[in-house]
Structure formats: C-alpha cells, structure tokens
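Structures for review follow.
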Structure I
Amino acid sequence: MKKVSELNQDAKKSYAEKILADMFGNSNDFKIIIDNSNTIVCKKPFWDIKINIDKMAALYEDEDKNIHVPIKHSIFINYG
C-alpha cells in the first residue's frame, strides 16, 4: 500500500464524530476541538473526552486502487 494523503482537519473531525456516535448515539452536543497535532478534544457538560490519533494515520491506496484509512487511537474519558 502507498500513502496518498495525510488526515486533514475535516477527516479528524469526522473520525471524532463517528467515535462519539458509537459511544453516545450521536455527537450533536459535543464541541469538537482539533489541535495541530493528532489530539481531538470533545466537550459537553460533564464530559471531557480526549482522542489521541496515531501519528501514522493517513489515507492509503492498495494495488487495486482501494482507499484504506487504518487508524489506531487512544481515548481518555473524564466524567464529572
């Protein structure tokens, strides 16, 4: 596979929205803050969630021209 693109801010936001939707059913009430590194902070009353995306995350293309986005992440959740 060859790397074709880095994840931009929109892709990181979409990834965070997908994780929040998986956890909470939707991401509507969360304020999503993306810094210049691979950290995404998601906040709403009582919840503070930090998603750290692996620095190798990117768009990759295989020999059949299929696009893959393998992403590893860690999530830190603070409630209270």
Structure II
Amino acid sequence: MLYKPTGYLTTMSDPQERPCVADLVPRDRFPGLFPVGRLDRDTTGLLLFTTDGDLSQDLLHPSKHVYKTYQHSWTGS
C-alpha cells in the first residue's frame, strides 16, 4: 500500500520522465510490482500494489463487484 502524494503519475515508468509511483516503492525487493488501479497525477489517495495479475484483475474487473469508495475534497468557490 502507498498513500500517493500529488505530482506523481500512477505508472511504473514514463517516457517523459515525470515522477512516477515507481520512485516511491521498493522495486528492487519486489520485482514485477505494479499499482492496482489509477489515481490522477494531482490526486492523493491509497494505492494498492501487487505482483499478482490475477489478484489485480479480481479487484478491478466490474464482474467481481468489488465496491470502491471515492471521497472528494473540494476547495475553492
């Protein structure tokens, strides 16, 4: 698990060399690690990581009915 800060892309690499969540996790200890799901670059929140593609599919595929709750914090007028 990782609480993603703003300014990081939810990807393990970026051809434009922008900051990625890969920079924040121990890839050397866990080869094949990847995020389950996506958060926008300017969004903070909890990301799950796994090396298990089947688990990732089970968590993300709509047919599995895994409910997710998104909370938005709006600032401004």
Structure III
Amino acid sequence: MKNMKNYQKIKQEKGSITLFVLISMVFILVAVLGIYFNSSSKAQKQYKEIEKIQKEYEKENINDVYEKTYDKYTQSNQ
C-alpha cells in the first residue's frame, strides 16, 4: 500500500516535470521564432533600401557622365 502511494507520487511528479519541460520548450521556441522574424524583416528592409540606391545609380548612365565631362573638358581647352 505504501509502495503504491509512493509510485503514484513519483508518477505525478514526473508528469509535472514533463509538463514544465514542454512548456519551457514552447516558450523558447516562440522566443527564437520572434528573433528570427524580427531579424528577417530588418534584412528585407535593408535589401529594399540597397535595391533603391542601386536603381538610382543605374538611372544615370556612366558613359553619359563620361561624355559630358569629356565634352566640358575639351570645350574649356579650346
């Protein structure tokens, strides 16, 4: 009889420990996912800014800039 009570007590304590471990794992998983999504959204924002800057530089053709500068240089030397 006493062994049965001890067995049930141990079984109940094992269940509460298991529940605690599972809940802790869920909280850790939520924290890790939150950090991942936060950093992912920041990276996407930075990528969009980089694309915007690259598009601005692509609008102005480097050959046109060279030709304008060369024309100004040759006209000023004449």
query = Of structures I, II, III, which gives 27, 12, 10 when semi-axes √(5λ) of the Cα gyration tensor in Å is computed from the coordinates?
reply = I
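One of I, II, III was used to compute distance in nm of label points 7 Å out along Cα→Cβ at positions 53 and 69, and the result was 2.0. Which label is that? If you can, show how the numbers build up before the last one.
On the way: I: 0.7; II: 3.3; III: 2.0.
Computed on structure III.
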request  = State the single structure among I, II, III that was used to calculate helix-only ellipticity at 222 nm (-39500 (n - 2.57) for each DSSP H run of 4 or more, over all residues; to 500), giving -3000.
outcome  = II
request  = Using the calculated result 0.10 for FRET efficiency 1/(1 + (r/R0)^6) of positions 29 and 61 (r between Cβ atoms, R0 = 35 Å, to 0.05), pick out the matching structure from I, II, III.
outcome  = III
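Here, each number is a calculation from the coordinates, and none is a lab measurement. As the structure is a prediction and not an experimental result, all values here were calculated from the model. Cβ atoms are built from the backbone, for glycine too; each structure is taken alone.
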